[in-house]
Structure I
Amino acid sequence: MNMRINGVDQHVTADPRATLVDTLRDRLGLTGTKKGCDRGECGACTVLVDGRRVLACMLLTVTLDGTEVTTIEGLAADGETHPVQRAFLENDAFQCGFCTPGQVMSAVACVAEGHATSADEIREWMSGNICRCAAYPQIVAAVEQAARDIG
């Protein structure tokens, strides 16, 4: 099947039972997408499919023929970090870093969807991403900053 992954057209061969997270990590070497709970509960595997945030552990790769997938590795453009990535760095919005790729991908979507107008709204729309280190105040601050920076 054919997919566009991080801006590059690719022919992907995957086992019919393989999830997107397994295909990204094991077949394509894109290990930035983390495999946490493997049940759609933690958000560590969040990526964008056709611009919408999805849990990669809940999607079979074979269902994604013709789609565009963006992972954490695909956010930076021309050597410049994405505004959300910069905001996470500037606000220390991570501790151990395991959840950070999923948090960043969800934050990118949150801002693009227009759900970053207040701290309460950000907390609601980011609630599917769990941070075991409890960096939530810094994550909310980062999303607020990114929303301002992106405009």
Structure II
Amino acid sequence: MAAEDQRFARHLGFDFKQIDRALEDRERGRRVRGASTISQQVAKNLFLWPGQSWFRKGLEAGLTVLIELAWSKQRILEVYLNVAEFGRGTWGVQAASQRFFRKDAARLNRSEAALLAAVLPAPKRYRADQPGPYVRKRQAWIERQMVALGGTTYVSGLN
């Protein structure tokens, strides 16, 4: 959540503040950045195909509403962590934890968890087993965000 969707616990599937920022960046000719929430990513990763189109985004939005209505935030996060890609052939945080740290995901420390989260924007480009300067910088930022959000107390407060 610290890396991907800091308002996850407070929104209903869409972070309109991030959507507005992404649209403003696009209008100003800045680098296009994503504004998808964890719920939207679950909808895409579970039910849809890779790529970008308005049609797929529309389906994603509808599925996101249904996911938010049907599942608790805890369940959405659990599914997200089980379907996220962490590198070629590595799906889910448990598989990533075993591959990169040789331990169960429940035993990851903050630094290891942040390193895995740091590769999520582009797991085929960034690597947890050979992190470059960008991944290390992102890892440090994620660790600071984890502390700012309240660490495990933030996660345990999900419904």
Of the structures I, II, report the one carrying the highest value of relative contact order in percent (Cα under 8 Å, 6 or more apart).
I
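State the single structure among I, II that was used to calculate Kirkwood radius over Cα pairs in Å, giving 16.4. Show your work: numbers first, answer last.
Details: I: 15.4; II: 16.4.
Among I, II, the structure yielding 16.4 for Kirkwood radius over Cα pairs in Å is II.
For which of I, II does FRET efficiency 1/(1 + (r/R0)^6) of positions 9 and 97 (r between Cβ atoms, R0 = 25 Å, to 0.05), calculated from the coordinates, equal 0.60?
Details: I: 0.25; II: 0.60.
So the calculation was done on II.
Quick check: -8500 is what I get for helix-only ellipticity at 222 nm (-39500 (n - 2.57) for each DSSP H run of 4 or more, over all residues; to 500), calculated from one of I, II. Which structure matches?
Values: I: -8500; II: -17500.
Structure of origin is I.
Please compute distance in nm of label points 7 Å out along Cα→Cβ at positions 65 and 129 for structures I, II and give me the label with the greatest value. Write out the running numbers ahead of the final one.
On the way: I: 3.2; II: 4.3.
Structure II comes out on top.
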For the read-out FRET efficiency 1/(1 + (r/R0)^6) of positions 1 and 121 (r between Cβ atoms, R0 = 41 Å, to 0.05), a value of 1.00 was computed from one structure; give its label from I, II.
II
Given a value of 3.6 for distance in nm of label points 7 Å out along Cα→Cβ at positions 49 and 113, calculated from one of I, II, which structure does it belong to?
II
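Looking just at mean count of other Cβ atoms within 10 Å over residues 41-48, which of the labels I, II belongs to the structure with the highest value?
On the way: I: 24.0; II: 18.6.
Once mean count of other Cβ atoms within 10 Å over residues 41-48 is tallied for I, II, the winner is I.
Read-outs: derived from the displayed coordinates by stated rules, not from any lab. It should be emphasised that the depicted structure is a prediction, and the values quoted were computed from it without experimental measurement. Cβ atoms are built from the backbone, for glycine too; each structure is taken alone.
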